[in-house]
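Just below sit the structures, each encoded as structure tokens.
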Structure P
Amino acid sequence: MNEHADHRQRMKDRFLENGLDIFDEHQVIELLLFFGIPRRDTNVIAHRLIKRFGSLRDVLDAPYEELLTVDGIGEHAATLIKLSAELSRRYLLSESLDTERFDTVDKLGKFLINLFLGKRNEEVYLLTFNGKMEMLSCDKLADGLSNLVSFSVKPLIESAILTHASGIVLAHNHPGGIASPSGSDISLTDQLMYMCDQISIPLIEHFVVAGNSYYPIIKRRDDEYDNMPKLKRK
């Protein structure tokens, strides 16, 4: 076994014995690239990726096409990096679905943060629930550019009816922005609340998600109303 192969084996052994906690970010990428670049020094390539994108998370979130611009990264390695990011997201989502009823805003918010993890374009999701707040479906309704998305509300209503939902949640992300609703987000919420009332399937919440933050539009509005000074009757 040559020195290069011996180094790879030592890295694998360290990982199997200790996990990733003892590795620096560039070493995590170096280890990952062993399986996409069989016969090159992946330590050098890992440093290039960190220098280009900034951090491990930024490397995993980087678009496929931009990964290919880094010297040493080919189609196999770029695909492996994107697959790793998606595996992480699916793992977190599966863990949430297996362990919780979504009976609080906080549980829903945490699930949605994982759902939008690494997403660089704005997307809209519909989640439907039964009366116990167990999730019946989680479907993407639309996606768009980095800050623009449009969709029809008709599939939303149809999905709610077909799944025999007791309630629905709408969620969309603001990639690279902040978890705060725009005027159009609020108008859409009002429109959907009215339409959902017509079919007796309430809109439970409309979430805006950005990074590790979320904004529940309906709850925040209700809280603000409850905190407003009320006029006393004479």
Structure Q
Amino acid sequence: MPACCSGNLNPEPFSDLNTGYKFKDKELLRQALTHRSYASTLHNERLEFLGDSVLELVLSEYLFGTGMSEAGMSRARAAIVRGSELARAAAGIGLGDFILLGKGEISTGGGKKDSILAGAFEALAGAVYLDGGYEEAKALIMRILKDKLLSVAEEGQLRDPKTELQELCQRLFSQLPAYRLLKEEGLEHRKLFTSAVYISRELYGQGTGKTKKEAETEAAKMALERLKAAPPTRP
């Protein structure tokens, strides 16, 4: 059996993955952690599509129970399902060490790429949903995203990074940030967009996402981190 991205030669390469859920159908777990670069068929993209919907339902149900406004729930959910957040959650349980990748992705550190980690996390949620039902999928998602969910509940109304950057730019530069689409790649049903944000024609951030909005949000987040780390001095 070929090794996964970590070089794990265990004959059952997923036996050490601790998600808190025991699969009845181990092939579902294998498929959830199989990237397209490893196998042209039975890879995880269909499970990723399903898991994305399961994830949104679980988060919507949780956020509804917090009493947030509709706008607050929408912002909070968008912040949690952002590729970088899901990738961080996936990395937190060591998921990258178990994703089956082709040699090209292994050589470029595919197990640490946000898009691959986030996709595997969504596929895992979809696989648990098929294997054990909604309640098991919900328990898995709540367990892994627990810290992020608690911080969202405590904060109540999340600020959208694009809105925050806009307000900060108006205050610091007396102008608005400008976004530019740099790259669009991938199949029609699973495109990846890369966008950049400029302030006074200077590049301040760049981000990638499954939609243009998500890519711009990631770029805004990077710009905010840069501005907060080194605020410009006013003349």
* Assuming 10, 31, 34, 20, 5, 0 is P(r) over Cα pairs in 10 Å bins from 0, in percent, for residues 74-209 alone as calculated from a single structure, say which of P, Q it is. => Q
* Parent structure of the calculated result 1.10, given that Rg/Rh (Cα atoms, Kirkwood Rh) is the read-out and P, Q the choices -> P
* To do: Using relative contact order in percent (Cα under 8 Å, 6 or more apart), single out the structure from P, Q with the greatest value.
  => Q
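No value in this document is a laboratory result; all are computed from the given coordinates. The shown structure was predicted, so the numbers you read here are calculated from the model rather than taken from an experiment.
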